[in-house]
Structure I
Amino acid sequence: MFDYSYNVARIAALESRLVTKEVLSRLSASSADEAVKQLAAAGYGDLSASTCGELVSYEQSKLRSFLFSALPEELSRILVLPYDCHNLKVLLKCCVLGKEPEGMLYDNTVFDAELAYACCRGGEFSLLSDRIAETLNRAYDSGELSTPFGISVNCDLAFYKEIAFYAGNAPEIIKKYVKYEADHTNYVSYLRAFSTGLSADAFKKMLLPGGFIPAGVFCAAYEAKPESIRPYTFGYETHDGITAAEEAAKTSVNAASDALDASTEALLEAEKYEINSAVPVFIYNKKKIREARLIRTYFAESEALWKRK
């Protein structure tokens, strides 16, 4: 059995250094450069970073390294595979555009970037996994991987299936976590599709299977374009989280994502103190994702102010 005992003390120390809104409000930066330096000096990212992107990338790289050491392989893959999904999207788009992916790929991922790039160039993905290949080989042969939209939806689907596979033998709370993530991803897709006027057929292709809320429910709501999606999700386990996210979405999609993350954390918190459990690592991962989003938002919202100074 995997020994999680080291994680308890390690995560307690790491969580004490999380960047919060209060920490950001105390920054005295008058430019992006100063903000980067102040955050790096406070222990976030690396002192060699020169941009917000470099800060966040460095911190997420450390996070992935921690996940690999703190979890057995089948559970660390559940949390790290979304970064592989990003890499494959970038590599496929580079193949289409004839560009190189310099500086755009995450490190410390499940699949070697060179191997993934070779799969993208050859249109054969079985070297990654049979489950990923099942979706992406078909999409490549049909020409769906020749457009950004086709690349995005098919990679999301392929990697969700891979994640669901690893969740199959996981503890029940982790299986629930993966279902929560599917519903929450589908709701964010709903918001973005709604705001851009995407067709119902295109929206349907974006939806991940396997959540608590059937994809057909999201489709029905999207076609009806109701003032509130709450009646459509009533009775499903993730209803409360989506209700909170719908209220937060009046501010921004990022605020809705924060509400969804809080809902997932509440699910996990119920088993936070179980002996020899992976749950504390999953909670910490969620907090680090929210922290990165918070920092990016801080830089984006401060940019106009810095330009005026």
Structure II
Amino acid sequence: MSKKYLFESTVTIRDFECDMQGVVNNAYYHNLLMQTRTEFLASIGIIRQQWSEERGIDFVVYETAIQYRLPIQNGETFRSCLNVHREGARFVYVQDFRRESGELCMRARVDVVVGVHGKLTRGDLFADWCRERFPLQEVRPTRASQRIDLPIDEVIYDYEMKVRDYECDVYGSATNAYVQRYLEVTRLEFMEEIGETFRKWHENGIDMMVTKVDLKFIKPMMSSEKFHSLMNIRQDGPRVIFEQEIRSKLDMHLCVRAAVEIVSIVNGQLDAEGKSFEYFMNVQVPEWKKGKSFS
């Protein structure tokens, strides 16, 4: 294990974890991140389900910020590396996926809070457990993604969905990976309704690549729960940013807030000026919005 990291494991990607281009699906990274954190906890003597059942202690992901640097492909083996520190009541995991050559493919910050019998705590018991096994660094609290603290300015698309049983974990709530899939489904449905698809762009030599995802998990989404997936879109230089929220259909309570950044790769080269988005953003989206009304 590298001295740079507190914990490392090796993961090999399989075909069913990939998309049509043979690279790991963006949402599936959450499963890989969770797998590494679970292995790390087991290495220090914590079995998550056992702690939940016997002690009433649960580890809840509150916020994630993922930067996608290089695609990981089917059959590729990479090192999943982890460090953890404490920021107030949050335990912050900084997780890297690296190729065997050392190249950084993905970096994530995952903020976890500790609940005891359903109530959030400062996590002192977990902190004490960690200190007995490794030096737990404590740093001044920071905000991982301040820009998603505010509601989206305008909702231009509203897509209704429902949480299915097979999308849930042992606690009956939608997994983080499926939450990100809900957001992706919303973007795909929006593109189709506007008359475009990511596949169509790909066939024309343009690939829209997710480079960064910021997610704030505010309320668990339970099995059979219906919800509204709301979206806005804007361009910032070479990036198109989807601002998204998920709200419960029952009471419109905010469950998830997200910002997803996308760039375009034109014939294998990064469109550093975002020109490939100009017609879409300046003509197609405004034309589609005409006559649309959302509350």
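Laboratory data are not the source of any read-out in this text; all were calculated from the coordinates shown. All figures in this text were calculated on a predicted structure; none of them were measured in a lab. Cβ atoms are built from the backbone, for glycine too; each structure is taken alone.
Descriptive notes on the structure:
- Given 45, 43, 36 for Cα extents along the principal axes in Å, for residues 44-211 alone, calculated: source structure among I, II: I
- Ranked by relative contact order in percent (Cα under 8 Å, 6 or more apart), structures I, II are led by I, which has the greatest value.
- Entry that produces -6000 once helix-only ellipticity at 222 nm (-39500 (n - 2.57) for each DSSP H run of 4 or more, over all residues; to 500) is calculated, selected from I, II: II
- Comparison of I, II - label where FRET efficiency 1/(1 + (r/R0)^6) of positions 60 and 276 (r between Cβ atoms, R0 = 35 Å, to 0.05) is highest: I
- Which entry (I, II) yields the derived value 54, 51, 46 for Cα extents along the principal axes in Å: I
- Identity of the structure behind -0.70, -1.05, -1.10 (criterion: log10 I(q)/I(0) by the Debye sum over Cα atoms at q = 0.16, 0.21, 0.22 Å⁻¹, for residues 204-283 alone, calculated), options I, II: I
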